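A.B. asks: The next part holds the structures, each set out as structure tokens.
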Structure P
Amino acid sequence: MEHEPNKKIALVIDAENTSVKYLAGILKELSEYGFVTYKRMYGDFTDDNLRGWNTQAMEHAIVPIQQPRYSKVKNAADIMMVIDAMDILYTGNVDGFCIVSSDSDFTRLVNRLREGGMMVIGMGKSDASKTLKAACTKYIILETIGENNEVIADSSAIVALSEIKHIIMEIVQQCEDRRERAGLGGVKSQIQRMHTDFDERNYGYSSMTTFVKDMKEFVVVSEKNAVYVERRSDQENRDEVESFIITSVRKKELGLSQLGQKVHSKFTDFDPRHFGYSQFARFVANIPGITIVEHSASKKSVVYEVTKESKEDQNDRQ
């Protein structure tokens, strides 16, 4: 999602579901996306647990919407927050919303706002439901925007790094097929369209440039005012994997699946598709000096090194 500082944004905060320690980070983050015209926070501020919000409201000119709890079952503050958000939507005075909450109950509200043509930035904890994250135009994890840049304890709460690398590889390859170059900003935008909660800060990086630079599969190239992502030498990566396979089977014969486990353990991001092979077996079969046979008894494929035969001899024998 492109940053457009002229956009008018309504900020509504579920104070009962959000720690006040993130407030400064929330406001700073929103300044990158637009101008905040509505600032409201919701909760029962007579509760001692929300006392800190009262002080912060005055400091940042946020309007506290006091909503007593009428019962233990229904959260009146949540209901008031939904009503106000819909009222703001119908005024037509904003371009988007920022919903600060990790509560999955707000998923329908987010969907409705987007149906109304609104950009919706969600902010909440990393363990928020995937449904809520996916509903937002962009979902920002609060742990990453605090002053201390907290570590996300549960890595399963964010998109696996291997998945991000695979997406980047596909984007770069598609650009190469069209004889184009993959711009860094475009790469990030495409990832965010697929995973609305993607943010390089989730992985401990302050910028997309450093995030991609640390991936051994890619290089970041700056030319004039543009920044591009390119594949690192495929041959360099391939040689490393092939050398490992040859060394492994030189010691003893290995089952194909066993070898595959060893390769993926050593090269966690290895994918034969990056080298033009649909299957691991095809990748291995094309390594000079390596052959694959199937044991008639076990029906299992076994890989071993052939030291004295030429590649043509191997093919003839197979």
Structure Q
Amino acid sequence: MTSLASSPEDILRFLDACAQDGRGRILVTLVGISGTSPRALGAQMAVASDGEYIGSLSGGCIEAAIAKEALAALASASSRLARFGAGSPYIDIRLPCGAGIDLLFTPNPDSAAIADAISRLDSREPVSLEIKDDAVHVVEAKGATGWRHDAFVVTYTPRLRLALFGQGEELTATAQLAHAFGARIDAYSPSPRDIRTLRAKTIKADLLEFRSAEPRLSSDPWTAFVFLFHDRDWEEALIPWALQLPKFYIGALGSRHSHEKRREMLAGSGVSHDAIRSIRSPIGLVPSTRDPATLAASILAEVVQEFAVDSTLPFIRVVEGAASR
């Protein structure tokens, strides 16, 4: 899947592809920061023996130097810790922000551990990799990324997933933008035209044939439900169904007046007040927009903000939220 920028999962897949091709590879992990940094603790790059690399640790300032250091570490077949920026012995390599970053270079990380981590993410499970000396191991995902004694642990969470229900350009624009962002999309519409439009863009889309039919969808704490209907008849069965499933976000299109009507409908159907209060509406960070493209950007921004307010803590925040429901 192609996204706007490389994700942690993409870096693992690059390492796995290098192993499959018989290429040497090195994992570079940001393990220390002095001052401010454009990347969070635990950000990673992967460099292949032919110089190809994926990921970034400085926003483009020193990636070439990092790749060169990675190849030197690969040639020595031993891990190393190197500082770039403030406090670094490389006086000609500086970060514009004035920060110093510590990078851990791990040559040829265990291919079985990398494959295991990818398999767990594909199964929508969080996973952690423990990096210690020259070894990389899969460990229980039970906390945020950071140092644990003398090992550095990186926690990976499943890719953001959006379950979208609706019709028309509000649905297709939101699905296409979120797909380009890199989210996993499950779109549902009663319009065959919408389905054709999305499938032509290689986006997973299924037809809603009956208002009372519940889609075959297995959600998880990394799933957002977004309803983009102008006709509340489709929401009558779908929203109560979605409220019972694991998720971190649920929102529905409409004004405050239409949401009040939605609340009355759901209450009349026996949905609890607590469940009704969990529904976001109006949705999006841009108030009162009527343009489908702007609405799509507004909705995606709100969902992403909710998904990872602090990019170093999505696992703890989302899992604790799921446990409290």
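A.B. asks: Which structure, out of P, Q, was distance in nm of label points 7 Å out along Cα→Cβ at positions 35 and 195 derived from, given a value of 3.5?
C.D. replies: On the way: P: 3.5; Q: 5.6.
Clearly, the read-out refers to P.
A.B. asks: Now for a separate question. On mean count of other Cβ atoms within 10 Å over residues 43-50, which of the structures labelled P, Q is highest?
C.D. replies: Q
Each reported figure results from applying straightforward, stated rules to the coordinates on display, with no laboratory input. Please read these numbers as outputs of a predicted model, since none were measured by experiment. Cβ atoms are built from the backbone, for glycine too; each structure is taken alone.
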